[in-house]
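Listed next: structures, encoded as structure tokens.
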Structure I
Amino acid sequence: MSASLFIDGVWTEGSGKRRGKILNPATGQQTGEVPFVEEADLDRALAAAQKGFLVWKAMSPVERSKIMRKAAGHMRERHEAMARAITAEQGKPIAEARIEAALAPEHTEWNAEEGRRAYGRLIPARASDVTQISLREPIGPVAAFSPWNFPVNQVVRKIVSALAAGCSIIVKAPEETPSCAVELVKCFEEAGVPEGVVNLVFGVPAEISEKLIASPIIQKVSFTGSVPVGRHLGALAAQHLKPTTLELGGHAPFIVTEDVDPEAVAGAAAASKFRNAGQVCISPTRFLVHDKVFDRFVDAFTEKAEAIKVGDGMEDGVKMGPLAQARRVEGVDALIQDAAANGAEIRTGGRRIGNQGFFYAPTILANVPLSARIMNEEPFGPVAIVNRVSSLDEALDEARRLPFALASYAFTNSLNAADRIADEMEAGMVTINHFGLGVPETPFGGFKDSGHGSEGGTEGLEAYLRTKFVTRRR
């Protein structure tokens, strides 16, 4: 298995000899290589993006929409190939990979239609012979950086928002999971997207980001990833006065009030928590459970976690695959052992599984003190913290304690509690009594250290447009 770069409408191995290893997380074995870009390749990509932007911008929104919808059709044809590439390189169970791959054409079609509605407005003037118009136009070529945990979903969001607005894009996709990004970009190529409009590169992240963000060709930066890297890229963009969309880490609270069925909520919580082995920025991590239902909830949650079949994502019946890299296993285990040393109770898990691949047992920690690192650092793995609270006030205080503010969850049968949670929760996304995040028509983004701006919804398109005011006297 190997991957290639896509620059100015041509698939290429690049101008250098550097390569990255592609590993199967289920075995830890190398399965292929990915070429790394050199500076000359990035220069070609930048020139291509500038050329492609002028062509794409000049096309009508209706014509751009037709091409994007055609690309969505190709995605459906390539659905199984993309899903298998996701599982082979990222590790998630094939059923989850198929869901991710199925969302790609949905994001593409929704943005294809929304791009036809990037309306301006006519502003009434103070003089009868003056016309005032607010125009919405594409911001320009975009540099986008996407993560490995959703290697199709995160790439497609950035591409289709940019294309719908009339922008060209250079995507730095993850080196760990390149093949599904290649399959995705082929869909746009075969749909007839002009040369230079979509460019795909892999390589050393710092080299690519510093080159692209500093270039006067790039007019917008989009990044999904960790808080430290987001801060760094945001600072680079600020030096050049370039707007950013940053979707960073989270440490999502999950409030459970005293009036719910704790066993039913625990079942739903386990399905959400251990999806993609917990390697999800919106994964619920801090379960804040009322005293009256705490014991029943944690017992049921533990039972559900212990019933999860862990293994190679390609195998039948597997509900949780490996972590994506060896460093994730080490990082998660260090947080769990630190929590135990600080007095937390390991109700289940807390150990690596097997001696090959990057498997870690679904883990539940109970009664974790604030002194534990895991209470303050995003775990990004298959571990849940379950702590007691005596009131909604206490739960909200803990939910708001950290600087992360991406997603939040709550289950309650009280309308008053639901209203308070919606009003008082500090998070970019609040979902109550169900898991309703991440569909194409809704905004996806956070506050505070979890970044700014949104992907998805009309807000996602707005991020790739700029306003031009035109006033004219007849």
Structure II
Amino acid sequence: MQDFTGQAGALYEGIRDLPIVSPHGHCDPAWFATDAPFANPASLLVVPDHYVFRMLYSQGVSLADLGVGVPGQGADPRAVFRLFAAHWHLFLGTPSRFWISYVLAQTLGIDTPLSAQTADAIYEQIADKLAQPAFRPRALFDQFGIEVLATTDGALDDLAHHQTIAASDWPGRVIPTFRPDGVLDPSDPEFLVNITHLGAITGEDIGTFDGYLTALRARRAMFKACGATATDHAIEVVHTQWLDAPDDVFQRVQQGTATPADAAAFYGHMLIEMAQMSVEDGLVMQIHGGSRRNTNAAVMAQYGRDKGADIPIAVDWVRGLDALLNRVGNTPGLTIILFTLDETTYARELAPMAGHWPCLRIGPPWWFHDSTAGIARYFDQVVETAGYHNLAGFNDDTRAFLSIPARHDMWRRGVALHLEQQVTRGVFDMTDARELAPLLATDLARGAYKVAT
């Protein structure tokens, strides 16, 4: 890892040890509810990390041999780790290499270089660490300096783990995020099953559109009672539209006579309904757009969803959000954070939009662009038009818990480099840079996600 000097070094030193604000991610709340030791190095570092197994799969490594999905459930974790270590060279040049190197050296205190020859010895060192109380989930949470960590939870989740955490004497703040796509999008094969479950757990009659909306409000209220401050919506094509008679489409959906156009129109309408509910209850709305999910049909059939085959596509944010923004975009108090995998939209669409609409904030570089170069490109494309205060700071968006400090460290290094360049260019001076650095490291995320204590 680069040792900074000069102005970038001074800026980095001022923010490197600030608390970690992690308001969007995919860690398992059960880790913190039970505080059980992590099972083994492979299940912690390899199996849940799609950045890792997608790279290995691209080079011909079997997902089953990596312990991924149902076919991989019987894989020997030592064999999985050996396979990962033998292919460690594949990650040169990628952010995964930085993150995992950081975890091994900084978090786990391992100074032996990872390779096929050292895999077993390193596996044993990690396993020994994981058996110690200092490496249980809650202890690591505290050691990492995490101020708040948000998980992402389906609309039908019972939130039992979050309730267990809240009822415990541990002060760590782990909050849910309301992700309702499965009960909003009729193109989901499980949509009818899901909304039936929605009606059952809320006691509402989802046979009518009004009853359906009431059930959704009840779930949002439940999430908010458990500490949630945000919702999250993952959409491939950004599309919103207002329906004058949504109940008519809803009835066709329930009767199985809806067309694909009906399904798209209904989902577009429901995104506006979600924004209107955010006006009512104050939950921040996140929209992750531009990812075509599960593009490898064979992997999807054998291993299931979210197995590394999600690919960026082009997005039209201006037309896609037109109906939503012209209905609620001027409403005080509403916050909508936009994430894109289509970097061409940063300067062309997102920065101008966030530089105008009061409700919009631009999320940090996401997924394939959460990297040293991606962070630099992001700042270069958005700041001149949107400024800094229309950004949402940083979130790590990870399932790999141990990588959280590494990801925030990469962002903070990127912040320091960007601000140094701005000072060198004469855009502003070091006094301004020192004020902006903690804003970008923590304070913008606290404000955008309403997680400040």
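A short reminder: the numbers here are calculations on the coordinates, not readings from a lab. These numbers come from a predicted model, not from an experiment. Cβ atoms are built from the backbone, for glycine too; each structure is taken alone.
A few points about this structure:
- Parent structure of the calculated result 23.1, 79, given that Rg and Dmax of the Cα atoms in Å is the read-out and I, II the choices: I
- For 3.6 (distance in nm of label points 7 Å out along Cα→Cβ at positions 187 and 203, calculated) the corresponding structure among I, II: II
- When mean count of other Cβ atoms within 10 Å over residues 139-146 is computed across structures I, II, the figure 16.9 traces back to II.
- Top of I, II by Cα Rg over 2.2 N^0.38 Å, for residues 211-346 alone, largest first: I
- Structure from which 16.4 was derived, mean count of other Cβ atoms within 10 Å over residues 67-74, options I, II: II
- Looking at percent of Cα pairs over 16 Å apart, for residues 155-194 alone over structures I, II, structure II comes out largest.
- Here mean projected area of the Cα convex hull in nm², for residues 35-98 alone was derived from just one of the structures I, II, and that gives 4.7; the source is II.
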